Structure I
Amino acid sequence: MSLNNNLRLNVGCGNLHKDGYVNIDVAEPADMLVDLNRDIWPYSRDTVDEIVAENFLCMVSNIRHVMNEAHRVLREGGYLKTLTFDAGKHPELFFQDPAHKRGFTEVTYNYFDEISDYYKNFGVKYGYYPWGIERIKPVGSCLEVIWRPVKNGQ
């Protein structure tokens, strides 16, 4: 799934670094220190091929900022791959960690998916940029989601 420049980000990486990725988090030992919840991400519009966010979205305070920044930096054809606990089927895994700020179920992703009524009725009002949800796949107690930014002038 790699594109031209191979710029790949592993956001909210903690200690889980990935070879071939820029590993970004708010604290060491990340390759790059960025507060992804509030800072403008240090990449130009349409320059990133892939973003991986494993068990990160449940910990962010400003989901709109994080998702819109990911959308901004991803190039046409790029993708975001997320892994989140399935809070609908495994709420104990979500609630046991005090760092978790939000739970995700299969329905949660509809608030970002441009073809969903949830996006049309709520996501737009919340200020989310449009995404296309390519795949939602259960992986153990988690949901793995492949997101594609829908570039309509954002």
Structure II
Amino acid sequence: MASRSTRAVAQHDLRSAPVSIARLREGPTAFSSYAGIRDPIRTVIRDSTAWRRIWERINRPFMPAPSLPVIDFDREMIVVASLGTRPSGGYDVVIDGAEQDSTGIQISIRVATPAAGCPVSAVTTQPIDLARIAASDQPVRFREQNVVVACAPP
């Protein structure tokens, strides 16, 4: 049986502290609603080779492709959250924040789905969001908050 002091230490170790994030696109919506990534992805990019590969995949539909943003991987890493292909507009994914505790870094993601019957664009989409956070060797886990977006008033 654990003593009181052991329990107190275990509880202290799980306290979290906010981690600063900088999304690659300002505003309340995803980095892009259209990407060359068809499958859902939750990952962290920690080196320039992986960054170039994912950037090329993201921008496959665009000609010419935008320039690769410069990232100093000695200081930063990139968080990627992609929903994969969705059947219409109205879907969104946003990296909302990050926290660090003794077990690693937790990335918070908001995933929005349009409510049934809402008018949406009749085009397939691939929502994706990207954010910079401080470089770390700690494990990263993702926590999703799913929200249903009500139809806009007529």
Structure III
Amino acid sequence: MEDVIISHAEGVLVYDIGGKEYIDCFAGIAVNNAGHRNPRIIKAAKDQIDKLVHCCAYVYYSEPPALVAEKLAQNTPGRLNKTFFSNSGAEAIEGALSIAKQFTGKYEFIALPGQMLPDFQILFIADEVQSGFGRTGKLFAVEHYKV
């Protein structure tokens, strides 16, 4: 834990209670790369809060998740036509493995953290929470490789 008490933030900067400015290199634990208090995001959030905060996408249909799923399908590499929204990284990985089992009919997995794979015919699952959405210069990091 840093010995700094943050009072407010703007863009890429955070300020401590004494007014000292810091560049925020943490960006919401690597999941929020839009900066602090982005006016477009604030407006979109306020507009949505005025309509609906949450309705559990596992139980009810609502327009915002459908719009996000459509945008993902239009912008992801490959042939994405289904989107699974989850509450955590662990749930997302479990969902990806479950879908992989259904798609391939196979039930064994190889996990090679930090290693390059030889040229095998395999189904590749990429967790792009840390590397995706423009952080590497492309919308998805896998676009830099022949995946």
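What follows is calculated from the coordinates using simple rules that are stated; it is not laboratory data. Just so we're clear, the structure is a prediction, and the values are computed from it rather than from any experiment. Cβ atoms are built from the backbone, for glycine too; each structure is taken alone.
In this comparison of I, II, III, the computed figure 4.9 for distance in nm of label points 7 Å out along Cα→Cβ at positions 76 and 92 is attributed to I. When distance in nm of label points 7 Å out along Cα→Cβ at positions 20 and 100 is calculated for each of I, II, III, the greatest value falls to III. Here Rg/Rh (Cα atoms, Kirkwood Rh) was derived from just one of the structures I, II, III, and that gives 1.02; the source is III. Across the set I, II, III, distance in nm of label points 7 Å out along Cα→Cβ at positions 52 and 108 reaches its highest value in structure III.
State the single structure among I, II, III that was used to calculate relative contact order in percent (Cα under 8 Å, 6 or more apart), giving 31. Of the options listed, only II reproduces it.
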